[in-house]
Structure formats: structure tokens, C-alpha cells
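Below you'll find the structures, each written out as C-alpha cells.
Nothing in this text is a laboratory measurement; each read-out follows from the coordinates by a stated rule. The shown structure was predicted, so the numbers you read here are calculated from the model rather than taken from an experiment. Cβ atoms are built from the backbone, for glycine too; each structure is taken alone.
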Structure 1
Amino acid sequence: MTNQLLLSVSSRPSIGADDLPAIAEFYEICDQVDRLDRAPSIESLQRRLDHPPPGGTQYHQLWETAQGQLVGIVALWIEAPTDILEGWAGVSVHPDYRGAHLEAELLGWAEQQVQEQAIIAQRPAKLCTGARSDAAYYRAIYETANYEIIRQFHEMARSLAEPIPQPQFPPGFTSRPTKADEAAAWVEMFNESFIDHWNFTPMTLEDRQFRLGYPTYQPELDWVAIASDGNLAGFCKGHIDHDENARKLRNESWITILGTRRGYRRLGLARAMLLQGLHQLHLAGMDSALLGVDTQNPNQAMGLYESVGFTIKETYLTYQKLLG
């Protein structure tokens with residue numbers, strides 16, 4: 001694409017539901033070229049619009065030609081400020097409009113929004129983003145703009161057709177689905193479990209209640225481990241995206257979160273909860289399970305996942321840029 005064509009491109013905020021068909025089509029066009037299997041359905045876009053998460057503000061800025069063709073999108077999330085104002089951005093450009101500096105314009109817009117909010121909050125600022133390790137085009141967008149890789153995450157997968165060992169809970173421990181009325185206790189357990197993890201932000205009761213009320217929440221796959229003293233000691237949550245599976249003709253599932261509270265570690269509890277979660281997903285008719293793991297997880301999570309049959313499928317890079 002020539003720079004001359006860029007002269008006819010302008011940007012505006014998304015107006016909401018009326019933009020969703022064009023946005024969904026745009027992401028599908030990008031994914032046909034990128035082959036990253038990340039194009040959201042219009043239904044998932046609508047859910048995100050209808051149920052914005054607490055703890056920050058989300059923005060969607062659209063770039064269009066004079067004829068109304070959608071050629072670029074920035075999805076930006078700005079966290080509520082703490083000691084630093086943190087933003088997370090995703091930049092997407094139509095394949096026919098790549099390589100003529102539109103990428104830099106989109107990323108520059110995101111940086112400007114974060115900087116403006118940081119000035120208001122009187123906080124330093126940073127913008128984070130991510131790319132799959134083999135996605136050279138997306139990596140170049142961020143690396144050209146002086147973003148630094150600060151973390152790596154693996155997406156791991158396991159066939160559920162392979163035998164799954166039976167979970168062996170430590171003596172005195174039991175498990176059951178979590179209850180909505182124990183949300184405060186669950187939040188306390190979560191925070192004690194993840195306080196030593198990278199980029200930890202304490203979960204709030206509002207965060208937990210938002211997740212419990214989200215339309216795709218599946219309580220039957222959200223389990224906790226109970227210690228002999230009655231405390232919540234560990235947790236494992238699975239998820240099945242039935243709409244996405246139907247759209248892509250597959251039976252894929254996720255272990256979205258797994259943790260053990262401090263004071264109950266090194267007992268085999270995480271392994272038991274994970275195996276129980278895999279059995280539940282298998283009984284639900286799923287063919288495979290996936291999960292994500294920080295390659296620098298402080299509690300040797302990757303070794304646990306490998307020990308029950310997970311292997312690395314993809315690697316994702318987290319980028320960061322400190323803004324003045």
C-alpha cells in the first residue's frame with residue numbers, strides 16, 4: 001500500500017453495537033492472513049460490549065477510508081491507576097493496508113491515550129502488548145517502536161483421549177464446586193495464592209462477582225479444595241466455549257485458572273485439582289484441554305503440567321514500553 005492511500009484514512013471511536021459486524025469481519029480477514037486463530041465472533045464481541053469488566057476502562061478506536069472501509073483497530077484497556085498507570089493494547093491493520101506506517105499511527109494513538117490519562121492521574125505510565133513468538137509481522141510493530149520483551153508465556157495442550165490419572169487428594173482434603181456466597185473467601189484465597197506471581201494485582205470482590213455473573217460462566221467447572229480446617233485451600237476452573245467450538249468444528253476446552261493457597265503447597269493438591277478438572281472436561285465430551293503458563297512461574301507450574309501430559313503448543317511474548 002502506498003502512503004498516498006493513507007491520506008484518505010481517518011479514525012474515530014467505536015459507536016458500539018452498530019460497528020460490531022464490520023469489526024468481526026475485519027478480524028476474520030486479518031486471521032485469514034495471520035493464521036493465529038484469534039478472530040472473535042460477533043457474539044463474543046457483543047458480550048464484551050454488554051459486560052465491561054471493572055477496574056479500568058476499555059477503548060476501541062477504528063480507522064476507516066473515506067469510503068467507510070475498516071482498515072485498522074486499536075483495542076485498548078487502561079487499568080485504574082495504582083502507583084503506575086498501565087495500559088494494554090492490541091493493534092490490528094487490514095492486510096491490504098500494512099507496511100505504510102499505519103501500524104505506527106495506531107500504536108502512537110494508544111500511547112497518547114495512556115500518557116494523557118497518566119498526566120491526569122499524576123502517575124508514571126507504561127503500555128503493554130503481546131504477540132505470538134512466530135508472528136513476525138506483529139513482533140516488528142512493537143520492536144520497531146522500542147517495546148521490550150519482558151515475559152514469555154506458553155500455551156500448552158493435552159489430548160483428553162489419552163488416559164488421565166485419577167486425582168489423589170492429600171489426607172483430610174475434599175473438593176466441591178465453589179459457591180456464590182463464598183466469593184469473599186474465594187478472593188482471599190486467590191490473592192494469597194498469586195501474590196508471588198509476576199504483575200500481580202489483588203483481585204477485588206467486585207472482580208469476582210463480575211466473573212460469577214458473566215454470561216459464559218460455568219459453575220459446574222469451577223471447583224475448590226477444602227482443607228480439614230474448613231479453609232479454601234486450592235482451586236481449579238475449567239471453561240468450554242461451546243459457540244467457538246461449533247463455529248470452528250472442534251471440541252476444545254481450557255483450564256483457565258489453577259492455584260494453591262500459601263500454607264497448603266507441596267502436598268500434591270494442585271496436581272489433584274488439575275486432574276479432576278481434566279476428568280470433568282473429558283466427561284463433558286471435549287477432545288483436548290489447553291492452558292497458559294508463565295515460563296518463569298515461581299512455583300514450577302510448567303513441570304506439573306508436563307507431568308500430566310501437557311506439551312507446548314505456542315509461545316506468546318509480552319512487550320512493555322515505559323512512557324514519559
Structure 2
Amino acid sequence: MGNSGARLADIAARTGYSKNTVSLALRDSPRIPEATRDLIRTAARELNYLPNHVAKSLTSRETKTIGLVLADITNPILTETSRMIEKELAKLGYGTLFATSNNTRREEVAAIEMFRSRQVDGMLIYPARGDRNFEHLIKLRRANFPVVLLTCGENIGVDMVGVDEKVGVYKAVRHFIDLGHRRIGTLDSNASEGNHEKFDGYVQALASAGIAFDPELQVSPAGYGPAAGYWAMDTLMAAANRPSAVFVANDYIAVGAVRWCQKHGLRVPEDVALIGFDNLEMSEFLSAPLSSVSYEIDILTRLAIERLLKLIAASGKLPSPRVTMIEPELAIRDSSGSAL
């Protein structure tokens with residue numbers, strides 16, 4: 001493959017300065033007068049010069065790239081988070097490489113191997129929901145590779161930055177209880193896939209009010225989007241003793257639950273109250289504006305990037321892994337209703 005890009009020698013020839021001077025000027029070295037730097041930068045632009053990051057990485061041992069693995073590229077909250085991560089990393093001089101695992105461990109492992117072959121400086125990973133086996137990630141950390149997981153959970157020996165899902169769901173279910181609800185259902189596939197944080201918050205909130213867990217009121221959606229929410233709601237509402245309120249594991253699934261209620265003549269919140277999770281932008285604009293567990297994506301993004309860059313900057317052995325949890329709040333709208 002041909003390479004028509006200008007070289008340092010071309011800029012040197014254009015400006016009359018040595019290659020060393022040109023190199024220092026393009027790195028904004030204070031050793032070179034500002035006027036000279038401006039002249040050299042102008043010549044570089046005119047010649048369409050692009051820095052050779054591969055050559056730089058050979059000397060600095062940094063590629064200034066970060067690998068970002070998403071569990072599901074169609075998930076709106078992951079899409080928004082990845083956009084913010086890319087934007088913030090760019091401000092810090094890093095490029096972002098993207099991959100998706102499609103919620104499978106096999107594709108997650110393949111993405112990690114691909115990023116390592118590209119010699120990224122570190123990785124941010126949304127672990128696959130379908131498999132809570134983190135052994136491959138633990139091995140990556142033990143190999144002294146900078147990696148931060150964007151999830152919640154116990155300290156497994158890998159840095160994590162995530163939302164305290166257990167606390168968020170507890171707040172949502174307690175809100176229903178405080179409004180007078182006793183039959184509270186949940187649409188949540190996380191527990192069946194090994195992530196018990198949301199389910200534990202749900203059960204803990206019920207127990208705090210002396211309400212026994214009823215397995216008939218828990219349904220695992222067969223997917224992560226509106227269609228899965230619609231059919232999960234169909235199953236839940238077929239119960240002999242229907243719930244008067246439903247916690248939904250994410251707002252995207254809740255869109256389908258709202259649609260099921262409309263289709264079957266149930267009013268939200270008069271006939272069934274709903275609360276989702278993630279507080280997506282669309283949630284406020286549903287026919288019944290959706291109450292939701294809310295958290296600041298920009299804070300999550302900043303904390304994850306700060307931690308990863310600290311790991312990258314560490315000399316020798318990486319610092320001990322740390323779990324950082326963000327406590328969410330409730331965004332109360334029409335769908336959760338008022339006191340019974």
C-alpha cells in the first residue's frame with residue numbers, strides 16, 4: 001500500500017529548519033521560539049502532515065489509544081456512555097477503538113485479544129450480561145494490564161466503576177411501598193444471568209415492609225429492548241393476582257411494558273404503576289412519562305477514565321484494584337402515580 005503522507009524531512013525542506021527542530025516544534029517544545037513553531041505548523045498543514053503514532057509508540061511505549069468493549073451496541077445507555085467516553089478521551093489526547101461483545105463471553109474475549117494485538121494503552125469494558133464469569137478479566141489484570149470494568153459488584157480483583165444498582169432498585173420499590181402498593185412485580189433478566197444486584201434490591205425493599213417475595217411476580221424478559229418488555233409484561237399480567245406496580249430493569253424494556261398497557265386498555269399509573277432504570281432521554285416523552293432510577297453518566301464516565309489513566313500512568317506493579325460505586329436517585333414522573 002502506498003503512503004503519500006508528508007514526512008518530517010519534507011517539512012524541513014519547506015521551512016529550511018532541521019528535522020530535529022521540526023520535530024520539537026510539532027511537539028510544541030518551549031525550546032523552539034513561538035514564531036518558528038507557528039511557521040513549521042503552517043508548513044505541516046499545507047503538506048497534510050500526519051504524526052506517525054506507530055513510530056512514537058516505539059519510543060514512548062504508548063499508542064494513545066483506549067479500547068472500549070460494549071456489551072450491546074443497540075442499548076441506548078451504552079451508546080450514550082460510549083459517546084461521552086470517546087469525547088472525554090479525545091480531550092485528553094486519546095483515540096478510542098470500539099468493539100461489541102453482543103453479550104457473549106466468546107466475543108468479549110475476542111475483542112480483548114484484538115485490542116491487545118493493537119497495543120492499546122488500556123481498556124474500558126462493559127462485561128457481557130449473559131456470563132458473569134470474569135476469570136479472563138481477572139487474568140488480564142493479573143498480567144498488569146490496565147482495565148476498568150463499567151459495572152457494579154463485589155471486588156473480584158479488577159477495577160470497577162458503576163452504579164449501585166441494588167440501592168437504586170431498593171429506592172424504586174420502597175417508593176411503590178410508600179405509595180401503598182403491596183403487589184409489586186419486576187421485569188428483570190439480570191438475576192437469571194448471574195447479576196443479582198437489582199433483584200437483591202427488589203427483595204430487600206419488599207422485606208423491609210414485611211412483604212414476602214412471590215416468584216409469580218418476577219419475569220425475566222427474553223432480551224433487552226421494547227419487544228422483550230412487551231412480552232414479559234404480557235406474562236406478568238397473566239398472573240391470577242396481578243401486580244399494581246412493576247419495577248422494570250431498564251427504561252428501554254419499560255417502553256414495551258407501557259405499550260402493552262396501552263394495547264390492553266390499562267391506564268398508567270391508575271391501573272398499574274411503573275418505574276424503570278437508567279432515566280433515558282426518551283423516558284420523559286412516553287405517553288405516561290416514566291419514573292426512573294437516575295444517575296449522572298458524565299460522572300460515571302469521568303471516574304472510569306480517571307481510574308484507567310491512573311493505572312496507565314503507574315510504573316511497575318498496578319495499584320490495588322478498587323470498586324467505585326455511584327449512588328443513584330429517583331426521577332419521579334407520572335408513571336409511578338400518587339398514594340393509593
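Here are the numbers for this structure:
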| item | result |
| --- | --- |
| Winner on FRET efficiency 1/(1 + (r/R0)^6) of positions 37 and 237 (r between Cβ atoms, R0 = 30 Å, to 0.05) once structures 1, 2 are ranked, highest first | 1 |
| Which entry (1, 2) yields the derived value -13000 for helix-only ellipticity at 222 nm (-39500 (n - 2.57) for each DSSP H run of 4 or more, over all residues; to 500) | 2 |
| For 21.2, 71 (Rg and Dmax of the Cα atoms in Å, calculated) the corresponding structure among 1, 2 | 1 |
| Label whose coordinates, when relative contact order in percent (Cα under 8 Å, 6 or more apart) is calculated, return 16 (choices 1, 2) | 2 |
| Winner on distance in nm of label points 7 Å out along Cα→Cβ at positions 77 and 189 once structures 1, 2 are ranked, highest first | 1 |
| Highest-scoring label, criterion being Kirkwood radius over Cα pairs in Å, for residues 29-84 alone, among 1, 2 | 2 |
| FRET efficiency 1/(1 + (r/R0)^6) of positions 13 and 309 (r between Cβ atoms, R0 = 35 Å, to 0.05) from the coordinates reads 0.15; which among 1, 2 | 1 |
| Read-out Kirkwood radius over Cα pairs in Å, for residues 253-292 alone, computed value 10.9, structure in 1, 2 | 1 |
